[in-house]
Structure I
Amino acid sequence: MRGFVNGYKGRKVPYQYFNEEDSNGLMIILPGTGYTAMGPLLYYSDDLAIMLKADVLKINYRYNDEEYDDLTQNELVEAIRLDVKTVIDAILSEKQYENYYFIAKSIGTIPLCTELEREEFKQAKAIWLTPLIHRDDVLHAMIESKQKGLCIIGDQDQVYDKERYEKILNNSCIKSRLIANVGHALDIEGKPSDSVDLLKTIVGDMEAFLLNA
């Protein structure tokens, strides 16, 4: 099902929601600004959800569109937090779940911080792909998180910081993988076959985490 909610300043926020009658979980996908739910790392979320007998909610915010050009950085952060909350509220008003899973990429890790504070998500599993750990709110949320999590980031990512990353390692609730010589896209530039191999490894890590954490 495709739909939309009226989000920040009344602007439409589109989403896709796939549900089955016998599902007992919900997987929520929070993509990056320019990295949609169809990006390689998020493309297999549907298959991961099937494996978990979970429904899928993809929040397809479009902050690259011209209508958002007038927002300051603080307003953009306010917008994504409100928009994500509004979509999730709309879905949960119709159906509650036993299990919740999040997969967030880049800017999607900003609303993930606040969503994990909700009572219904206290036992959620969260995958943090290239989290914006240069931001204090994201770093603090990961350091303090009590939910089981998986963090994957490259050491050439512009948001990576060794000292900050090492603080995350101290949280036993979060498993972390630091990938050498890889940037924010989590691929290997100019080497497509190597990028496919890396993608396979990352998806395998995600699958193992969701099944066994």
Structure II
Amino acid sequence: MEMSPDIFRGTVIEGIDFQEGLRNFPPDAYMDVLRAWCKHISANLDKLNASVGMLSLPETLKEYTVVVHGLKGSNYGIYAGDLGKAAEALEGASRRGDIEFIKAKHGPFIEKASLLHSQLKDFIEAHQVDTGEKPMASAPDTALLAQFLTACKQFKSSLMEDILQSLEAFEYESDGDLVPWLREQTDNLEYEAIQERLSSIT
């Protein structure tokens, strides 16, 4: 079911322009962009925090420039314009070696980005609740697992994907870690590991 744009129109988060995002993305695609931003922002902010105290070292200043350049693009990409401008200003300062400017503006930038991250994460989680939880099953279907094992042995990746999506449609009371594990191994083409584990189950 396609996501309704109304979920964005009924929400206001300071620092991000949902309406501009919806003018450029379908609602589902925009939500994916927001999820990707939330997934990576913390690690990038940690990198900035780790390097800000050693900006006198050329290699550290260069690393700061690279990370904040990426944040500039990702902030503009989710239509967080003010945060994008702040990252752009920090990037300009790092390129010209203006360490004092960076030290003055770094803290407020981190604070604003962290706040937006927290609010967007809450928004995304609330949306997931609104769209309904997955139905509960006792355990992954053994017949589907057997089919998945056969498809894996035959390297039929498209069939594996179809079966995996069927398995992912449920939450499980037991063996709940199996399906996410299968997804990870499939994405990494670890077919031998899949065969070894499923052979002991099916």
Structure III
Amino acid sequence: MLVADSATLFPTTRYRSEVANLLAGRRHTIAKSLAAFEQRDAALAAIAGVLVGTLRRGGKVLVAGNGGSAAEAQHFAGELVGRFLLERRPYAAIALCVDSAILTAVGNDYGFEDIFARQLLALGQPGDLFLAYSTSGNSPNLIRAALAAHTRQMTVAVVTGDLPNELERVADLSLRVPATATPVIQELQMIVTHILCGIVEAELVAADRKVVG
């Protein structure tokens, strides 16, 4: 029996070169995107303001997305219900893409386009916030969800890629991250999540301390 040597099993040299090239390319892409992002701070600040206001009034945030954006929706809810950087009370956030029984029941009985809208009609209340992450901004289930949120008198905020899209047309607040390649959009969405969660904690923890004091 032949046993492959470690160099064959783990071609470290070749992959290190490949990784180095990919990191250099990504560094250039992210730096360029972040420079462009700085020109869009007003849109992100507007979403942050509505998010803080919603939670301060005792409302909740319902978050959704598909694929990688679904993972980002879960990430966002996890940071708010758990914690981001500060020890504090939990904030009300629900990711609508995690309940397999609801998703499959609604998808089977009504259609995939209604998997989020149905939940918003069930859970959304006036004054709540619906936050949608989407790379394309054209997912029918998110568009229907935004319309359903409006019927519940919720505010709708969306974070999409950098192309004109249908989702932003039905939103109250929209932010296009400056990227068109899906991986870069998703990386910038994560930055959006961290910025929003950082602002929420800074604002609400300070407010809570004033009340206690």
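A value of 43, 42, 35 was computed for Cα extents along the principal axes in Å; which of I, II, III is the source structure? The value was obtained from structure I.
Hey, distance in nm of label points 7 Å out along Cα→Cβ at positions 36 and 124 derived from one of I, II, III reads 1.2; which structure? Source structure for this number: II.
Where does the value -23500 come from, among I, II, III, when helix-only ellipticity at 222 nm (-39500 (n - 2.57) for each DSSP H run of 4 or more, over all residues; to 500) is the thing being computed? It was calculated from structure II. A value of 2.2 for distance in nm of label points 7 Å out along Cα→Cβ at positions 116 and 164, calculated from one of I, II, III, originates in structure III.
For which of I, II, III does mean count of other Cβ atoms within 10 Å over residues 28-35, calculated from the coordinates, equal 13.1? Working shown, then result.
Numbers: I: 22.0; II: 16.4; III: 13.1.
The read-out comes from structure III.
Every number here is computed from the coordinates shown, using simple stated rules; none is lab data. No experiment lies behind these values; they were computed from the predicted model shown. Cβ atoms are built from the backbone, for glycine too; each structure is taken alone.
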